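Alright, structures below, take your time with them.
Every number in this text was worked out from the coordinates using simple rules, so none of it is lab data. What you are looking at is a predicted structure, and each value in this text was computed from that prediction instead of being measured. Cβ atoms are built from the backbone, for glycine too; each structure is taken alone.
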Structure 1
Amino acid sequence: MGNIENVLDFEIHEHDLGSIIDEIYINMSVVNKLFERKFKHPLFCPPLEAQSIMHNATKGRKIDLIGLIAAIGLVLDGICEREIKMIIGDAKRIKGSINKFEALLKKEGISYKPSTLSTLRTLHNVRSSTSPIHNTGPKIIELLQELNIRYPIESDREAALTILQSLNGCIKEMKDWLV
């Protein structure tokens, strides 16, 4: 009977990851529509394959945490930085798409939560600190702890769930800013 419970638990978790990924993309679509109403272009322009990469990294028994982290990096790198630069003007001194987005929010007087942008930066920095993508040593431990993931990672599935929930929470929060 213990085996059946484990199988049922596994199926629920597998479904949850795929559902969260789909919800992330639905929420990004809503954010894009709200952003387009205000600024005439979307906020997120991730490569089309990023969603498939996220799904492939999280299905089956073995989670490809590195692949998931890389795909989330693609999503965050897919913030339409060029269009934001046109709105905020002198953006040459501002590095990074999340920083440019924050400058836009400030310039336009849009109320936002700095902690949400901090979480987005942490998610992006996890990608930039993950071996074999990048090898930055102990910095990854600090970043994972900021996301409430203990190191060493005991469960790739739980870490993936936490990472996806963090990204989804940030995107949901952005919807409130743009209404």
Structure 2
Amino acid sequence: MRYVAPPTHVGHRNWPVVSAVRVGTNDAPAQFIVIVHCADATPREPYATLHVYVWPDRIRAEDGEFDFTFGQARRSLAERAGLLPAATVEVIAFGDSAEPNAYTVFVDGQIQPEGATVQGVRVVTHDILIDVDHISPAMVAAERQRAQDTLSSEAACLAGSIINALEDGYAPYRQDDQ
């Protein structure tokens, strides 16, 4: 495998490549999974991931996945390039920001820190910390965005449901409600 520089721009709109990972060992074509900034070409979010083939005289991009935040695009790049572990355990905890959550994650009987990968299992913890006495639209939007950027789409959906319930005033863990 010889060095092949990743492309700086791809697609018929000449989108700038923000990040690239080479996949495979072929030289002709060399293959990359890339993140591109699409600007106004997507409905809501500006990033996409593409599979790019690079020959000495041309570049071809295909299999695009569009409409990502940058965090979602990073996860898509890692998934498509085969860089994620075989399984991911996602732990979502919520509580009042004045009282941080305390938990310990075990994999096969061993304590594991946030982000650890053990025997093909990656551990992701996500705390939803909202001051339930002072919920603001900015705080809710920030928590939703953080969930979308760090969790799988399914886990982010659950986190969003919890955030919605907190925004609507449902806070079963508050001490004054007991």
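Which of the displayed structures (1, 2) returns the greatest value of distance in nm of label points 7 Å out along Cα→Cβ at positions 104 and 152 on calculation?
Details: 1: 4.2; 2: 2.6.
Largest value of distance in nm of label points 7 Å out along Cα→Cβ at positions 104 and 152: 1.
Thinking of 1, 2, which structure, once distance in nm of label points 7 Å out along Cα→Cβ at positions 16 and 160 is computed, gives back 1.3?
Details: 1: 1.3; 2: 2.9.
The correct label is 1.
Check the numbers for mean count of other Cβ atoms within 10 Å over residues 40-47 across 1, 2 and tell me which is largest.
Top value of mean count of other Cβ atoms within 10 Å over residues 40-47 goes to structure 1.
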**Asked** Which structure, out of 1, 2, was relative contact order in percent (Cα under 8 Å, 6 or more apart) calculated from, if the result is 26?
**Response** 1
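Starting from the value 51: which structure in 1, 2 was percent of Cα pairs over 24 Å apart calculated from?
Working: 1: 39; 2: 51.
Of the structures listed, the value fits 2.
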**Item:** helix-only ellipticity at 222 nm (-39500 (n - 2.57) for each DSSP H run of 4 or more, over all residues; to 500) from the coordinates reads -7000; which among 1, 2
**Value:** 2
